[in-house]
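Trainee: So, here's a batch of structures to check.
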Structure P
Amino acid sequence: MRYAIITNPASGTMTVDQKRSALAKAAQILDAEIHGLDTTTAEDFRQCAREIASRCEVAVIAGGDGTFSEIINSIDTVRIPLGFLPLGTGNAMQHALGYKGNLADIARRIRDGNTHDYDLIDCDGKWRAFTSSIGLEGTIVRFWDQYCAEGCSGFKTYVRAVLKSYFRAYKRATARITVDDATVEVKNLLSLIVVKQPYYGFGMKVVPQARFDDRQLHILCNNAGFGKTLIGVVTSFTIGNRIGWYHTARQMTVQLDRPLLLQIDGNAGWEANAFAFQVLPKVLKIKC
């Protein structure tokens with residue numbers, strides 16, 4: 001097989017039949033079969049991805065940021081090039097790769113495109129990511145997951161999760177952040193973002209300076225109040241966010257005065273009062 005499409009039946013709000021129908025034209029363009037829709041557990045899906053990736057030249061992941069994250073932590077991304085067909089809600093990866101048009105248009109771009117070497121983030125030696133953060137986003141993800149389990153999704157649901165997190169649930173922390181060899185203390189931490197690409201979901205350009213292939217972590221720390229944070233949110237949909245302390249580094253550690261939840265690629269990670277990040281240069285191949 002040159003191309004194979006791998007998709008997760010449990011992710012998002014689409015049914016298995018809806019996913020199969022949505023991917024039919026892309027599969028025809030890539031001359032690819034669709035795999036994974038018959039898996040029943042997360043481990044089944046990861047094992048399916050490993051098996052299919054070992055038998056194809058390009059593994060095309062159809063799903064959202066969480067599904068893509070699951071795959072890059074299941075297979076050898078140094079050896080196996082990936083493609084990405086966005087089926088999720090926020091789809092930060094869609095914006096990071098500059099995708100336009102429908103799934104058929106994107107499939108043609110994958111088919112006709114070149115393979116690029118990109119970096120990833122090592123999070124505590126446990127998970128490889130393209131987007132991670134500590135602070136408000138972890139609380140947002142918890143509410144987002146809760147609302148999605150109740151059958152809600154979309155941008156309005158995301159805004160609902162943001163507002164409930166900011167005004168009712170999230171309690172700010174104090175953080176000691178070490179970037180390479182320099183340490184700074186930040187009080188009233190709202191968000192500490194560590195990324196390899198500029199976007200959050202829904203096209204929000206939160207860290208506009210970030211690059212997928214520059215061998216650096218892109219770090220943004222925000223402890224601003226509501227007014228400045230709102231300005232940052234608004235500008236992230238246009239010229240890009242300009243709020244917060246920005247830095248680049250090869251590695252970073254953070255010590256917190258209380259445990260916070262790590263957000264990874266739109267999913268909840270783990271809770272801790274200390275985290276470590278380092279860049280993993282050129283460990284991800286994407287055909288696009």
Structure Q
Amino acid sequence: MRISFTKYHGLGNDFILIDNRYQLQPILTPEEAIKLCDRNFGVGADGVIFALPREGQADYTMRIFNSDGSESEMCGNGMRCLAKFIAEIDNNRQTKHKIYTGAGLLTIELKDNSQVTVDMGQPRLLASEIPTTFGNADQKVMDQSLVVGGKSWSITCVNMGNPHCITFVEDVAAIDLEKLGPQFENHSVFPERTNTEFIQVIRPNSLKMRVWERGAGATLACGTGACASVVAGVITQRCDRQVTVELPGGSLEIEWSTTNNTIYMTGPAEKVFTGVIN
């Protein structure tokens with residue numbers, strides 16, 4: 001079977017996009033996704049995203065397999081790439097779509113300046129919602145000490161449709177991400193593993209971030225991670241509610257609305273190339 005695909009990236013966080021509108025389940029298996037994501041023997045990507053048929057009130061359903069074959073509930077950078085992909089495969093000029101994801105119904109909107117804004121929904125903060133066994137299930141995990149790699153780290157946990165563990169540091173460049181990332185991701189207090197963000201506060205409206213993504217490892221950007229980091233910064237009184245988050249691949253604009261408690265993420269997504277796989 002020959003399958004057409006388009007590769008996109010959002011600040012270097014890259015994905016293989018597949019038009020899956022004519023079948024209810026992804027046309028590739030997780031094992032096939034692993035092969036495609038391999039940067040030496042495949043196309044190379046952080047994940048494979050499938051644009052599936054509408055579900056309920058949604059215009060499309062999104063499924064994503066990470067580069068290790070695991071499935072993520074959703075992906076912020078991937079959502080922006082999906083918005084550009086939908087504009088390419090759709091025959092109409094609609095700029096706003098409702099997308100059903102594992103994190104619920106979310107909205108994506110193409111802007112005139114080639115940016116994409118994603119309604120990321122509301123953050124969840126209770127330990128049971130992250131999920132984590134760290135602390136009391138009905139309380140927030142805020143600036144709590146967790147030992148990782150023989151060192152005590154002050155962590156704050158946020159769920160943005162997927163789990164995030166955020167720690168604020170003096171210098172993100174000094175973090176040994178390849179060593180610490182897997183230890184955070186697979187720590188026993190996170191039953192579903194976790195994404196991990198190391199954050200340096202530049203100014204109240206500016207954060208610098210490095211990320212270790214669950215199922216993908218070190219990536220150049222993570223949209224849900226940027227949103228989670230702003231939430232963590234606000235609830236621990238480190239940053240404002242409108243923040244520019246600088247990632248290795250570029251910057252995202254994040255706003256945590258006081259009106260509806262919703263997080264809005266704005267950033268670019270760019271087409272890399274198209275191809276056909278057997």
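Trainee: State the single structure among P, Q that was used to calculate distance in nm of label points 7 Å out along Cα→Cβ at positions 24 and 112, giving 4.3.
Mentor: Computing distance in nm of label points 7 Å out along Cα→Cβ at positions 24 and 112 on every structure in P, Q gives 4.3 only for Q.
Trainee: Say we calculate Rg/Rh (Cα atoms, Kirkwood Rh), for residues 32-175 alone for every structure; which of P, Q gives the highest result?
Mentor: Q
Trainee: Which of the displayed structures (P, Q) returns the greatest value of distance in nm of label points 7 Å out along Cα→Cβ at positions 136 and 160 on calculation?
Mentor: The structure with the largest value is Q.
Trainee: Here is a follow-up. Suppose helix-only ellipticity at 222 nm (-39500 (n - 2.57) for each DSSP H run of 4 or more, over all residues; to 500) works out to -9000; of P, Q, which structure was it derived from?
Mentor: The read-out was computed on structure P.
Each value in this text was obtained by applying a stated rule to the coordinates, not by laboratory testing. This structure is a prediction, so every number in the text was calculated from the model and none was measured. Cβ atoms are built from the backbone, for glycine too; each structure is taken alone.
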